[in-house]
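These are the structures, in structure tokens.
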Structure I
């Protein structure tokens, strides 16, 4: 599946920032986030972060991301998002858990930069293969399991874990 519409690109020094509660509802976003996503700030704050989820983003990558951050790990990931006007933009995301004074997770913080072109050349065919695997199954859970297994095989064939793969691109 191809990403939606026309690709919007970030500048090299751009930094998109969002914060969410534990359920993924946006509690803060910077103006650049709203601009690139073609929303007004007030449309994003209070909305689920999935408002920018592209159908061209493999579910297994999101599952991996959410599983890891829910366990308190930081995550780096290449993500394709959709805009309000059905366009898309790629980001290199760094997601971490926000914690209260007792160490409990209270939400999540994400900073996103423009991904390197060479990294996207490696990621796009992988994501296409993962989406193709997911689409083979009518049952979404089975599709998710199959694409997760495929991602595991790809990483194993490269002799790296997910973090090493993402940070090596």
Structure II
């Protein structure tokens, strides 16, 4: 898929009563996206089905947070995380994501399900945006993207260890 990499700096919003919903297969390819997802992301259903969920990845989103998210859900647990996404036209939108493994009747993970809500703006401004800026700055210090992500992941791990909490507890107490 040809994707416009232009970043506009314009923020998109959705209503408090709306939920963004998507489902993926085990490799993160989109198998379902609701109308709110499609509207905010600026894609048609045909354009997103079968595409990697990273199609909406914003360059200001630290890779270390995605590592934490994937490690958690691939381990069979749910996670809550603040995420900045990028629309097809280059706008951005913030969400509070709740991502869970989807299981079959035998308990095997067959994919992932995510509901996203309107995030708390005060938490974004005071805590998440400054944290993500520092994580991203660490990632960008390294010429090798994987090394940068791992260094940033170490920063997150140290923060959680210093506070004596797991990531979900950290998010819930902001």
Point to revise | At a computed 1.00 (FRET efficiency 1/(1 + (r/R0)^6) of positions 37 and 117 (r between Cβ atoms, R0 = 25 Å, to 0.05)), which of I, II | key: II
Exercise for review: Taking FRET efficiency 1/(1 + (r/R0)^6) of positions 109 and 149 (r between Cβ atoms, R0 = 30 Å, to 0.05) as the quantity of interest, name the structure among I, II where it is greatest.
Suggested key: II
Exercise for review: Consider the structures I, II: one of them gives -12000 for helix-only ellipticity at 222 nm (-39500 (n - 2.57) for each DSSP H run of 4 or more, over all residues; to 500) as calculated from the coordinates. Say which.
Suggested key: I
Review point. Upon calculation of distance in nm of label points 7 Å out along Cα→Cβ at positions 13 and 85 from the atomic coordinates, which of the structures I, II produces 1.8?
Key: II
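No lab work stands behind these numbers, since they all come straight from the coordinates. Note that the structure is predicted; figures quoted are calculated from it, not measured. Cβ atoms are built from the backbone, for glycine too; each structure is taken alone.
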